[in-house]
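Chemist: Right after this note come the structures.
Nothing in this text is a laboratory measurement; each read-out follows from the coordinates by a stated rule. Values in this document were obtained by computation on a predicted structure and should not be read as measured data. Cβ atoms are built from the backbone, for glycine too; each structure is taken alone.
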Structure I
Amino acid sequence: MQLSQSAEQNADVEQSEISQTKSDTSKVNDDSWYSDFKVVPFGFISDFIGNSIGAAGLLKGVGQPQAALLGVTFVSDKGSYVTYLGGYNYQLSDRWLVDSDAYIAQFKDYRYYLGDATNNDSEFKDYIETNGQESRIQAKFRYVLPLGQGKEDAAKASYLPNRKLTGMTPWDSGVTTLGISPFYKTRKLDDIDYDEADSTWGAIFSLDWDNRDSTRNTTQGSRTVFNYTYAPDLGNDESWSTWEFQNSQYFDIGSLGNLFNKQVIAFDFYTAGTPSWEQDSDGEHRPPEYAGVRLGGLYRQRGFSSGRFTGRAAVNYSLEYRVMPDWQPLQNWPGFDWYNVPWWQWVLFTDVGRVADEYDVSELHENMQVSYGGAVRFQVEGVVVRAEMAWGDEESMFRVMVNQPF
């Protein structure tokens, strides 16, 4: 069992969720530089990381009513630690916003899969166990296009947690955003002779059409995202590039008597490729595995560890059955009664996908990996928390993290 993924994916998830919570900030105190402050202590047990304790803190309305700062840190009895800090939804102009985050992490006696051990047909026992140090710093500049809800609400449309669907095209409905995200990532492993750059930098160029009725508890609509990542020669061993496409669909199938007051079928399709993979015959223009096309972790192939599979190309299908029970006792439980917990959700899910060293549609649909599991999710102070159990062919995973997977 495992209760934690790599620091990089943890940071990504926190950014995704916190950037959606600003419109819920409590009434701003004119005498303060923020509107609300929450701290949540936590602890977990992990075979890989050890027995850990930590805390997460959220400052809302920092400098601007919709903005927030998030800090997370934990330490383990094995000597592992993660420290993370992010600032979200700072509005630069009528249509421009910026998010930024950074983390630093150290993992002691951690399991890593490298090289051929990350192939689709690799074995679970192929991991190495060593100490690793990871870090990332990133900023994301977002421009809300004057389409759909962005025509009138401009940048505000991107951080509203609930929206009315008014059509089936970007021109009529939803929020369409252009983004550019410069980043710098590092991963250093102790006592390992492995020919891979221990740092890389570049930028992610994105196009995002979000036509969901809710960013936290979606019941209908869709979201489509395209990312192109480019790392130049300057400052890297060699240049490299990747692309990603993701489409999510949500269908409200109504209530089920007095048992469930809401049922939703959620479907997600993801695919990715590496255009620079064969730019040179020696493979010099391939991204480091920690920055390239990957499956396994918090979003796709949840029955496997983070980055378990890497390659030139990937495809993944996810299907979830989400229900909201008619009764919700969490608000009255000890600890939960300190916070606002308006709803909870039960989920059954499955992931089917694989990586390959060629973008071949036929090969990508052969010998696919399968994950399945169940989850309980609930909203705490505007943040969706999920606790899930997942199984794959190799092991089982128990995770507690924030945000819906899609």
Structure II
Amino acid sequence: MKTVEFNTPSGGHQYAPLVRNGVVSLAAVFLAFVARYCLNPALDEDLPLTPFVIAALVVSWHRGAFTGSLTLILGLVVGDYFFLGPKGSLGFSNRSELMQFIRATLLGGVGIMLIATMRRGRRRAELLAQELAREVVRRRQSEAALLEAQHALGRHAAELEARVEERTAALSGTVTSLRELLHHIAHNLRGPARALQAYSSFLLEECGPQLGSTGRDYASRIAAAARRLETLIAAVLDFGRLDHTAVCLTDTSLEEAMQKALARLADQIKASNAEVRVASPLPPVRADPEALGQVLRQLLGNAIKFVAAGTQPRVQVWAEPHDSVIRLWVEDNGIGVESRYQERIFRAFERLHPPQAYEGAGMGLAIVQHAMQRMKGKAGVVSVPEGGSRFWVEFARTAG
């Protein structure tokens, strides 16, 4: 059978502190009475209540203002009854005894208030010290947790960095392998492409009458496809050569590189009756001579090639300082490029027109972009459809 207990405050427990304070006050008054009685001959009549005041102050220091006040009241009553005249009664025989009683009361009251103030100050100081101690502990715990979190974050960052480096190395190796494979494939395809072109030419020359018009058309298409394949292979090899050849940036004459590029493109310029104007002299730049030559040939070749049918190509070339670099401009009067395609045209194998309209492999601007990246430069275009294009490339300035 269960027993249900109700926790209600009992009378003894409720008044226990009051009883203890009363006992302490009575004990203190008794000790003060004994001391006063024993010292009665030695004490001056001007200080008859001093032991009781001292007892009240001592009790107030140890037990608080309430117990000290209770001790003071009891002590003054006992002192008045036993040591002030008329003895054995609670009265005063003269004005001097009344003043002694008042003086003792004021002295004890002020002392108790001062002691209470000191106790409160000491308590506040203790609480503040405890709070500071707890704050120090919390701060140390927080610092330890923060340090552990920093260590964990550092370990995690190191692991992530190692993973990134590992994956980057793997991807770099994969890209390098693919580029090498593409380079070898392109190199090995040159032989069959040239054979197709040569044999189709032989077929047209030696067996043209026997083939008929349809056969000759097929052979011509084979020869044209072989030429396009040869062009594509050459472009792929030029693109791959940028990765397989070390790029060394030196102070390079842009003027001299431009003249060499124009000389290499002399046949194309003559065939298209192009007009190319160069604002000489062009400033020197920091570049790799071989990569710079590829960039100039591709930009000039595109400027001459991509014009509307029946239009004479007009190309203007100039250089100007731009911030901390030299920017070279190649402006044409060609067909232009829509803004939505101006980033795509710098990608490999990107063509905006069919091969029948403009010959090429779609690799020219990709070679320009890749070469400029290898030379720590940039490339871009400003163009509007049917309004021509202005391609630009940026090189670092020379030290001088």
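Chemist: Figure out for me which of the structures I, II the number 69 belongs to, where percent of Cα pairs over 18 Å apart, for residues 68-163 alone was derived from the coordinates.
Modeler: Attributed to the structure labelled II.
Chemist: Next question, about the same structure. From I, II, which structure was helix-only ellipticity at 222 nm (-39500 (n - 2.57) for each DSSP H run of 4 or more, over all residues; to 500) = -23500 calculated on?
Modeler: Comparing all candidates, it corresponds to II.
Chemist: Now for a different question. Which one of I, II has mean count of other Cβ atoms within 10 Å over residues 132-139, as calculated from the coordinates, equal to 10.0?
Modeler: It must be structure II, since only it matches.
Chemist: Still on this structure: For structures I, II, calculate Rg/Rh (Cα atoms, Kirkwood Rh) and state which one comes out highest.
Modeler: Result for Rg/Rh (Cα atoms, Kirkwood Rh) over I, II: largest is II.
Chemist: Taking distance in nm of label points 7 Å out along Cα→Cβ at positions 60 and 324 from the coordinates of each of I, II, which one would give 7.9?
Modeler: The correct label is II.
Chemist: Once mean count of other Cβ atoms within 10 Å over residues 116-123 is calculated for all of I, II, which comes out largest?
Modeler: Of structures I, II, the maximum of mean count of other Cβ atoms within 10 Å over residues 116-123 occurs in I.
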